[in-house]
Structure I
Amino acid sequence: MRKWVSIGLLVAAIALIVVVLRFFAVTPSKIDQSQNRVLPVPLNISRATQQLHATLNVADMHADSLLWKRNLLERSDRGHIDVPRLIEGQYALQVFSSVTKSPEGQNYNSNGSDTDTVRALAFIDLQPPRTWSSLLERSLWHAEKLQGFADGSGGRLRLIRTPEDIEHLLVDRQGGAKGVGGMLSIEGLHDLEGKLANLDVLYAAGFRMAGFTHFFDNDVAGSMHGLDKGGLTTLGRQVVRRMEALGMVVDLAHSSHATVAEVLAMSRRPVVYSHGGVQSTCRANRNLTDDEVKGIAKTGGVIGIGYWQGAVCSTAPKDVAKAIAHVRDLVGIDYVGLGSDFDGATTTGFDASQVVAVTQALLNIGFSEEDVRKVMGGNVLRVLREGIVPS
């Protein structure tokens, strides 16, 4: 009897191990696939548009691809971005954001900071244990991931840390190279863990852009989606000055109206709004007012228009173009670009390989070839080259 009991326990233990292994092998991809979806929309790309797009240097200011357990060097059947799709889409540069904390029940109106869904994701993805409890370590892990992808890419993915990196990339692309630049950003400076000195740690790891908040208020600033929606804290004002000195681009995406106003009043360098929309074409509370668009343009910065429902009130390329046209008409063509929010738990009508859809939509409403080049990458590349120079 004891023998059979022992055998039964062994079988049960093996079965449990198999279940656990299967959970960790399958669950990350299922979560990714459910969160980052493409529901295809009609694209209707002309041959002339394809020929023009093939000459572009596309630049996008925001994607959350590093959050997911996906090999970005291999073409995937889930999500929106990987290096093969970026190359197919004629990308010169993609900004990869580090998302370190997100509240349960995340919404655009009001969220507290007392829950953390990214912690569970870090555990399920079998990330290093140091990331399970530290927001700073989660960002440093994202930097390590991007470095690893670059090291294994055979030159297809290059890390961007200096203006010279951008210049070399563009020269090589002009010569026929297919490399894509990857630059690190931060979505919410709660990863400072309350310490200004950690900004230097993140800079040393390669981060060259940072947004103050994500979906909740933190000890740097108020979020558009937080409980209080206040402005900059004392630490936040110190962060603005330190970012300008280091050569880190200030990103106002997700910031409260009070934070936006305070940052614009004290900024000495171009600031960006990396991803979202404008309230004049899509009345969502996360989108910019016309006065805020004017304020960002006044700094010499750029507004990145996204491709999902919350940004442009649809997933159709024509509505992306409509928002871009509004910014152009309000402040000029030099202050608008792309901010997809690909892989940001968003549903879009196309992925990175099909971003030619935006080029077509712009041409459809009368944008010139020169203006298309600015919107699809030129403006973003200009601001990044200027913004990542230390003071």
Structure II
Amino acid sequence: MNKYILDEVVQHFINEHLNKDVNKIALSKPVFDHINNSELANQITAKKKSAHKLPTWFHTNYIYYPALLSIEQCSSEPTAIYKSGLVKGSGLIDLTAGFGVDSFFFSKKADKVISCEINEELAEINAYNAKLLRADNIKVLNTDGIAYLEDCEQVFDTIYIDPARRNQNNKVFMLKDCSPDVVQHHALLLAKGNRIIIKTAPLLDIIAGLNELKNVSEIHILSVKNECKELLWVLDKNADSSAIKITCATLNDQGTKYFSFNLHEQQTTVEYADIHVNGYLYEPDVALLKSGAFNLIGLKYGLNKLHAQSHLYFSEEAKPDFAGRIFKIEKILKVNELKKEKDLQGNVIVRNFPDKAESLAKKYKIKPHQTQFLIFTQDTEGYKVIDAKIIQHY
């Protein structure tokens, strides 16, 4: 951690160059003594990336930013705030602190937070920023979280861990392929914590995770503006495996919507839709789709499904509590009727249809439109093109 970066004149330079070409800065002659330009470029880029992801840090003067990778991998404020709502009790340990975003928001819920970070420089940065942010109940330790837990006699109310995938190139992964290995240390975590919160990437299959973990009481699927960000696995000592609760939380500018159910509810039947003009088409947020509760979505919201594989839904009414996009249907066409249509306009969506949006737009000369959509899909009668106007965004 280069303390010269915290000089007033350097901080002023960083703020004045947030929208400048950092590559030119990195390659130019040194601007300041004791600071190389690559360090300056990193501070500028990291701060700029924090503007929307971490507004608390961005709007706090004299924040010290770590290597850019730490900013890219850390939680966003909305997801960190959500996680803090899962905390139980007054004593919490964060075993994999990273840039310390989660620890900071945990400190608003727990009386005392121990924040473990194995990287020495990152731990130093965390301790400095925590003091700057007046999170005085955070104790930052430069240590391996699992090793600390093994040597510690304390039992924590909540343990939080964010294991990193060892092989980032492998799209399919298991918890045992992550570090720290929460499967290997499962007994330790439950012995030292009353509640365990494990964060994983959304690529992890829910059933695969349940096969690896015991004592799961809740699974939370978080999305931000229709991008699935993370899965949260909540383990409790007295968890009932027959009553695992799954919550899909869609975090958007308009607020958070929730779709919750018990795992055993997934196996339900669904009615299929007879779609018509002036009705409403529903497209679920990715968090709901990740849950795999495709039939239950229709049942919970009172919607009919178009087709077993389409994952689109229909209702004669608009239901604004729905977690996803809603379209008002204005026209329904068969695919072979499109060539007769002139001046086709709309954003092309493909759902359970044997072609790509780009090729369809080119083939039928479809011009983009701000609010109009052409949805290529399949219902129980065959392939359809639904011309609809969006009335609710993600």
Structure III
Amino acid sequence: MTHLSKLGSFTLLCIASLTIMVGALVAPGLISISTALGINEYAVWLVTFPALGAVLFAPIAGKSIDKFGAYRSLIIGLILYGTLGFAVYWLQGPWFVLSNRILLGGITAVVMASSTILISQWYVGHERLNMIAKQGMAIELGGVLFLFLGGKLASLYWAYPLSLYLVAWLFLLMLLLFVPRKHPTLTAETQINSTQPQQGLALKHVYLFATLAMVVFFTAIVQLPNSMAQQGFNEALVGNVLAFISLVAVVAAHFMPKVARYMSTSYLLAIAFFAYVIAHFVFANANGLSIFFVGSVFAGVGFGFSIPLLNHMTVEKSAANVRGKNLSYFTMAVFGGQFITSFVEFIPGGAAASFYACMLLAGIVSVVLILMQHNDNKVICSQ
């Protein structure tokens, strides 16, 4: 099989970083940006509405990718990503601005799904798992980098962070230069492996656990600023803790393929959700900065061991002709979980109650995963 060059691989990882950037980019300067755009009453929606757009448009994105091909879809997606992201500068009022954010989220679904398909076309087996793990690392590193740059630029002028959306055009140029249009032909063995039924989680379970993983993970991202502010920590320290979570997630995603060699995917996911249990318990009871950093370690491990693995499982369980559709559903699950966290603040009892609720949810999911694997083992033994 012909391997993609290092520059080609780097390009696909750069494109992956656009996934979390779509909403996170405006977060550091949220107050000034929302005021300038005339939607200060709906400021939080600037961050969450791209996730809603990804959920709404993901099925259409999947069908388009399967019809027109991942490469062509990615080209169009990157052009529109930069255009729509920067164009909000000229818009005013909730209707126009939020419509723009929803459409931008839909384009992000195209970019995320089509770039993952290109990875699946260039890599197979454990190499594919390694590359998708690196994709998860790139997504989290994108969060660290673009949150940092967004904050710096927002301190200079409210509109400067919007220019970062145009980096999609740079990645488009890299795509055209370093990633060939014609990907290697899959061998007969690979074609069979991608279409035959497999043991373990069904795709519907993969989507469900992806949604739940993002609900639990993003609840921490949404609630930590409130929880830490109540204890007197300033925005800089809050940013450091959130960035640290992303950095731990990068490290965990790096080691995930190595851990996956020694246990089933269900057990590995159970470990990920148990890490979330510990993280939310620590966050609910944290009374100092060092304790918040301890919780951050487990939150990062939870993400690094779950989302990249579930992404890989979606690819492995999808025949080539429906991979675009299935990956769009995975995108819908991920962004759906992120959007659901918009309503976490309505849980009575404040941040601590939200942390305990997610701890309970993650614990239940972890037990369910262990029981599912136990049943699979029984079926295998009886055959």
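Laboratory data are not the source of any read-out in this text; all were calculated from the coordinates shown. Just so we're clear, the structure is a prediction, and the values are computed from it rather than from any experiment. Cβ atoms are built from the backbone, for glycine too; each structure is taken alone.
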Q) Comparing FRET efficiency 1/(1 + (r/R0)^6) of positions 40 and 312 (r between Cβ atoms, R0 = 41 Å, to 0.05) across I, II, III, which is largest? A) I
Q.
When helix-only ellipticity at 222 nm (-39500 (n - 2.57) for each DSSP H run of 4 or more, over all residues; to 500) is computed for each of I, II, III, which one produces -13000?
A. I
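If relative contact order in percent (Cα under 8 Å, 6 or more apart) is computed to be 25, which of I, II, III is the source?
On the way: I: 20; II: 8; III: 25.
Of the structures listed, the value fits III.
Looking at mean count of other Cβ atoms within 10 Å over residues 112-119, point out which structure of I, II, III has the largest value. Walk me through the numbers on the way to the answer.
Values: I: 15.0; II: 22.6; III: 27.5.
By mean count of other Cβ atoms within 10 Å over residues 112-119, the leading structure of I, II, III is III.
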Q.
Given a value of 24.6, 76 for Rg and Dmax of the Cα atoms in Å, calculated from one of I, II, III, which structure does it belong to?
A. II
Q.
If you rank structures I, II, III by distance in nm of label points 7 Å out along Cα→Cβ at positions 96 and 224, which sits at the top with the largest value?
A. III
